[in-house]
Structure formats: C-alpha cells, structure tokens
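No value in this document is a laboratory result; all are computed from the given coordinates. Just so we're clear, the structure is a prediction, and the values are computed from it rather than from any experiment. Cβ atoms are built from the backbone, for glycine too; each structure is taken alone.
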Structure I
Amino acid sequence: MIATTYYSYIDSPLGQLLVQGDGQFVTGLYMLQHKRRPEESWQESDAPFLAARKQLAEYFAGQRRKFAVPLKLAGTPFQRRVWRELTRIPFGKTITYAELAQRIGRPKASRAVGHANGHNPISILVPCHRVIGSGGKLTGYAGGVEAKQWLLELECAALADECGRSRPYAA
C-alpha cells in the first residue's frame with residue numbers, strides 16, 4: 001500500500017510555507033526559496049497540519065519557544081543524527097557548524113555537518129537557522145540568509161531580557 005502524502009500552505013511573515021506530511025507526521029516544511037512544489041500524487045488538506053499551523057503562528061508571534069509537532073525525518077543515519085541535534089539547540093541560541101560536529105561526536109566533520117544542515121527538510125521546526133559560521137558569521141540558509149537573520153532576530157526579540165542588545169551572530 002502506498003502512503004498518501006498530504007500538503008498545505010501556511011502563511012508566515014517570511015511568505016508562504018509549504019508543509020508536507022503523511023497524515024500523522026510532518027515530513028517537510030519549506031520556504032518558497034526552497035523551490036519545493038507539491039507532486040501530482042499529493043493531496044491538499046489542512047487537517048493534518050492544524051497543530052503545525054497553530055504552533056508556527058505562536059512562534060511567529062513570539063509566544064512559542066518549543067515545538068510539539070510530530071516529525072518524521074527521512075535521510076541518511078548521519079543526516080538524521082545532525083537533524084536530531086538541531087532540535088536540541090535552545091530557542092534564541094546559536095552554535096557553529098564546528099560545535100554541532102563536536103556535539104554529534106564527529107569533531108572533524110564540520111563540512112559534512114554543514115551539508116546535512118543544508119538538506120534539513122523541515123525548516124524552522126528543526127531549527128537549522130540556529131547554526132552559524134565560525135566567528136558568528138551568518139552563512140548559507142536554504143530559505144535565504146535574510147530569512148535566517150529574521151528568524152534569529154525574532155527569537156532574540158522574544159528573549160529581550162536574556163539576549164539584551166547583543167546578537168548571537170554577526171549580521
């Protein structure tokens with residue numbers, strides 16, 4: 001039996017987001033810059049994504065710091081390890097690719113970690129935007145560096161007392 005893939009669009013301050021899933025799990029969340037489009041066999045439905053829609057609206061309003069949406073990450077074992085570690089980066093915090101490589105026990109794999117980070121299929125919910133280059137430099141982001149900066153500033157603004165006026169990255 002072939003599983004049905006559902007999709008919907010979610011409006012956000014960054015433009016429309018394409019959300020994809022199997023009816024139980026979110027399997028993809030893409031910004032328009034990702035150039036990901038629904039396939040002909042996919043079915044459009046809002047119902048599977050009500051929790052994702054609500055939680056993303058709360059996040060964009062500065063009212064949510066953690067997501068509780070069921071996710072299914074499809075990738076290589078290495079990619080899934082990197083993506084799981086991304087979910088452990090606290091809201092409003094950033095780490096470097098080298099730190100991420102260290103956290104997964106592969107300290108010399110910064111480039112491979114960067115590659116896996118760049119192929120994260122579930123943006124925002126799996127916060128790949130919280131990974132920055134050495135020295136705090138904002139580097140590539142599939143949704144565009146401007147979107148990455150916007151997401152980091154949103155999180156920093158929500159943590160005004162903790163973030164202060166300093167940014168955790170170099171703009």
Structure II
Amino acid sequence: MDTSFTLHQLTPADVPLIRSLNALFGEAFGDPSAYGAEPPSHAYLEALLAKEHVIALVALAGQEVVGGLVAYELDKFERAQRELYIYDLAVGEAHRRQGVATALITRVCEISVKRGACAVYVQAEVGDEPAIALYDKLGTREEVLHFDLKLSGNPRSFGRP
C-alpha cells in the first residue's frame with residue numbers, strides 16, 4: 001500500500017475539506033452539478049459534520065484531497081445493534097490503484113468496530129468493474145435490487161423520468 005497519503009476523519013472545523021471532497025465526488029462520478037451546483041451553507045456542513053452518525057473521511061496528499069468516503073451509521077430495530085453504510089467513495093484518477101480506497105474502507109471498518117457495529121455495507125453500480133473488484137476483494141457479494149422512489153411534489157426527489 002502506498003503511504004504517500006494520510007487519512008483524516010472530518011470534524012465541523014473541516015468544511016473546506018468536505019467541499020473539496022464534494023468536488024472530487026462530482027468529478028469521479030461524472031456528475032459535477034449534483035455535487036456542486038447548489039452547495040450547502042457553511043453552517044449546514046458544520047452541523048452535518050457534527051452529527052455522530054455521519055462519518056466523513058478524506059485521504060490527503062499534503063493538503064490535497066485525493067480520495068474520501070462518506071458513511072452513515074444506522075441503528076437497527078430488530079436488535080440493539082447498528083450497521084454502517086458507505087454512501088459515497090471515490091479516489092481521484094491520478095491516485096487510483098495506490099491503496100487509497102482500501103485504506104479508507106479499512107479505516108471506516110475500524111471505526112465501526114469501535115462503535116459496536118455488526119456490519120459495514122456498500123453498493124456498486126452494475127458495470128463499475130473497478131469498484132466491484134475492490135468490494136469483491138474486501139467482502140462478500142450479495143445480489144440485490146436498488147430502487148429510487150419518487151417523492152410526489154418534490155422536484156429534488158430521486159425519481160428519474
């Protein structure tokens with residue numbers, strides 16, 4: 001694993017880093033407008049980063065954000081336990097295949113153990129072979145269907161035409 005980067009868990013003081021991470025997500029996912037067209041306020045991002053159930057990690061090469069992930073801790077109803085869901089994970093193109101994603105996932109798994117979580121899960125898009133190969137290496141594949149539900153009257157809902 002390349003050690004030319006460091007990992008940092010974001011706090012409310014790290015709003016500039018979460019903005020850089022959002023820009024990286026937009027570039028990596030080929031959707032810069034989703035991650036940058038309507039940026040939230042500084043106060044919103046501070047409050048979000050202060051929430052215990054929100055975990056944001058970045059990989060830094062010097063001061064540059066070269067990768068990151070955002071995960072959410074979910075409390076369960078059927079048992080007194082929790083799971084972590086990796087919602088976004090990306091590494092800048094110039095820094096791929098250097099162990100950045102594996103290091104980020106390893107760190108979020110360490111955090112989940114400390115918090116008493118029973119599982120960490122992530123999803124990948126069909127056809128995203130690099131992500132699928134990474135997740136196959138680190139975990140057990142489950143075949144599931146994912147649905148984005150339309151929210152009537154909400155123009156920002158995930159419903160797609």
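When distance in nm of label points 7 Å out along Cα→Cβ at positions 49 and 121 is calculated for each of the structures I, II, which structure yields the highest value? Mind dumping the intermediate values first?
Working: I: 1.5; II: 3.0.
When distance in nm of label points 7 Å out along Cα→Cβ at positions 49 and 121 is computed for each of I, II, structure II gives the biggest number.
Computing mean count of other Cβ atoms within 10 Å over residues 65-72 for each of I, II, which one ends up highest?
On the way: I: 14.1; II: 23.2.
Result for mean count of other Cβ atoms within 10 Å over residues 65-72 over I, II: largest is II.
Out of I, II, which has the highest value for distance in nm of label points 7 Å out along Cα→Cβ at positions 9 and 113?
Details: I: 3.7; II: 1.4.
That would be structure I.
One of I, II was used to calculate Cα extents along the principal axes in Å, giving 47, 36, 33; which? Don't skip to the end; give the middle numbers.
Details: I: 47, 35, 25; II: 47, 36, 33.
Clearly, the read-out refers to II.
State the single structure among I, II that was used to calculate distance in nm of label points 7 Å out along Cα→Cβ at positions 17 and 129, giving 3.4.
II
Taking distance in nm of label points 7 Å out along Cα→Cβ at positions 57 and 137 for each of I, II, which is largest? Don't skip to the end; give the middle numbers.
Values: I: 4.1; II: 1.5.
Checked I, II; max of distance in nm of label points 7 Å out along Cα→Cβ at positions 57 and 137 sits with I.
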